[in-house]
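Computed from the coordinates by the stated procedures, all read-outs in this text should not be read as laboratory data. Predicted, not measured: the structure shown is a model, and the values here were computed from it. Cβ atoms are built from the backbone, for glycine too; each structure is taken alone.
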Structure 1
Amino acid sequence: MPKPVDAVSQPEPEPEQNGSSAPKGKLAIIFILFVLATGGYYAWAHFRDQVSSDDAQVDGHIVAIAPRIAGHIVEVLVKDNQEVKAGQPLARIDARDYQASVDIAKAEVARAESQLRAAKVVVPWVNATTESAETGAAAQLADTQAEVERARLAYEQAAGSDLGFAEANVRVKQAANERAQADLARMKPLVDKAEISRLQYDSFVAASRMAESDLQASQQKLASAQKDALIRKAELDTAQTRVSQARAGVATSTANRQQVDIRSADAGTAEADVLQARANLAAAELQLSYATITSPIDGVVTRKSVEPGQYVSPGQSLMALIPLHSVWVTANFKETQLAEVHAGQRAEIHVDMYGKSLWGKVDSIAGATGSRMSLLPPENATGNFVKVVQRIPVKILVEQTGGLVLRPGMNVDATIYFN
């Protein structure tokens, strides 16, 4: 008899296979969940003490080079993207006009110094001259005053005792003459009558003549005394006039002494002129020095826009200098990332250009968001309930570049570590 098909080809029961695979699938799922949880924990533990931003760029100083004076460019000494050192000439302006101004200023200095020397010589000369004149005038005044005193004494003597003596002498002689004439008149009849001798009469005649002569002499002496008194009076008047003249001379010499102050003031003005001329010379030399435009810092030339023959004006941009040795990173972090960020924290800077990372530290956090400091700050209209997360710039200083050249504007990624 043939066997039943079910008995011959019946497979093993299905439940046994399902029972063995189910535990394995559960274990795999549990393992995957465990790995994910462990990875998530480690990721959370790793990233909870740091914040990152890919919105970061290298920043640096951009020094605009502009002339301080106007003129034609005669020489440009650098090329675009050329490295220069501080003090290195960059361009030269035609300096002939400014050299002429320097020469004129030097001539003005020489003239002012010459006038100052002359003024300084005049001051002591005027001082000595006026002092001598004042001393002489004072001495002359003293002499004329003494002369007036002598003339007054002489006049008083001539108009007083001498004239009085002469007048008294005239009166005496006049009395003696009158007496002699009277005696002679009395003797005349006696001699005619021969009552007295002729000899006696002659003696009376001689006595009368002598008395008359004495009278005439005394009268002449009186006239001479009167004339002498007039002369003494004239001398006194002359002496007094000389005193007035001497006093005027003293006043003049005293007034001339003020020339010393005037000359001293002139010397001060001349000295001020010298200082002004020297200041003008210094200003002209400074303007001349501006004809050579030099580099204020070490850096790289960029945006060169000047050529020989070009006329430039003060403040006109000629080129810019970028000091590549002094750069930093400006990283724009979300406002929700900066709760625990502060100055001094370490930062990692990943440079896209080189694919390498550098270390730095947080220097400061901006006082406002980037959008607020933009040219046209956004304004949220009333009723706008969409909140936009703002970004705040953070300045990060690069500690060491490791030989890498960082140029302003390069993209970097910045990570700040809290611990």
Structure 2
Amino acid sequence: MTQVQDKVAPSGWTKPVATGVLVLADGTVIEGIGLGAAGHSVGEVCFNTAMTGYQEILTDPSYAGQIVIFTFPHIGNVGTNDEDSETVRVAADSGVRGIVVHAPITGPANFRSTHHLDHWLKNRGIVGISGVDTRALTALIRENGMPNAVIAHAPDGKFDLDALKKEAANWPGIDGMDLVPSVTTTQRYEWDETVWELGIGFGRQDKPVRRVVAIDYGVKSNILRLLAKAGCAITVVPATTSAEDILSLKPDGVFLSNGPGDPAETGKYAVPIIQKILEAKVPTFGICLGHQMMALAIGAKTQKMHQGHHGANHPVKDFTTDKVEIVSMNHGFAVNPKTLPANAKETHKSLFDGSNCGIAMTDRPAFSVQHHPEASPGPQDSHYLFKRFVDMMDAGKV
């Protein structure tokens, strides 16, 4: 067994013990200081460029199966609280696999903080590591793509590196993996909570004028809150709910949520459901994985990205308004716009790399976007898309 151990220099100075390691699939070992839960987990390594909003990021179900590197050096400064989570299902086996940061987590300095980030990570079984040159690791990903890796934290500094290298090398990766079953709801439920406001907290929608069925592929809470704020009564259903059961609820609109994993794999059961909803010409709106599901349902193709898009500062152009928006993104797959059928048009495009960020059907009320208009975290430039969905539902009532 290979172990990371103390090293004593001739001067008598003792090198700090590495209590955390990130072991890449190619055998590279990156040492650091462990934080969060003790143990190890395996996943795909991606980097996120957001400067804050780390609690929302770490509770986004779309990050299931991934180890997140934060490029901003100071993460954890504002602590955590009970209001900023994007799902109640936050655990290493059903969400983010690990967190990599540069600087040690300092004590929280924010009036809303109730827990230290390290304490929060421990409670959720999420392994972390600090003391890493995150910019260099980001450069490596930009050059070589997102690697598979094992992240490990051992307070005593003892690691079986050979076993960790083998586990990282043997993990099959997210390409070809359906991760939605680990994050979707297991039963139908109603949602009426609206967005958080300073001094007030979350509100409640008590006078809805539209009914929306949200298919849960790993939905973020703020999406549901914004739909509720827009006057919608929301029924959230599991990812495998049949089109017949969805349509029996007589929805004014159907929402296709964000989520993790390879869209082509999820599409094996999701696409036939969506196709029947589109055939019924029910107004439909998709975000992130929901966007990819809609594209697959109309015959388009998706493809794995080199480094993906993860952050809160991505420029996207909306061709329907001719405006550029700064948006939040989190995806490792993209729709190939060259495969769109004749009855669909590209509505949004990334100004970073030209990848597709939105489509709309020309013969039925349906559209979707790759980015996250609900933000949380990030800018609110794209909140108008929820009004676009509401207007589409209202037009169908006339």
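On mean count of other Cβ atoms within 10 Å over residues 118-125, which of the structures labelled 1, 2 is highest? Spell out each step's value before the answer.
Values: 1: 14.8; 2: 18.8.
That would be structure 2.
From which structure (1, 2) was Kirkwood radius over Cα pairs in Å calculated, if the value obtained is 21.6?
2
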Computed 15 for relative contact order in percent (Cα under 8 Å, 6 or more apart) - originating structure among 1, 2: 2
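Match the computed value -6500 of helix-only ellipticity at 222 nm (-39500 (n - 2.57) for each DSSP H run of 4 or more, over all residues; to 500) to one of the structures 1, 2, and report its label. Walk me through the intermediate numbers first.
Working: 1: -20000; 2: -6500.
It traces back to 2.
Here distance in nm of label points 7 Å out along Cα→Cβ at positions 110 and 134 was calculated and came to 3.9; which of the structures 1, 2 was it taken from? Walk me through the intermediate numbers first.
Details: 1: 3.9; 2: 1.4.
Structure of origin is 1.
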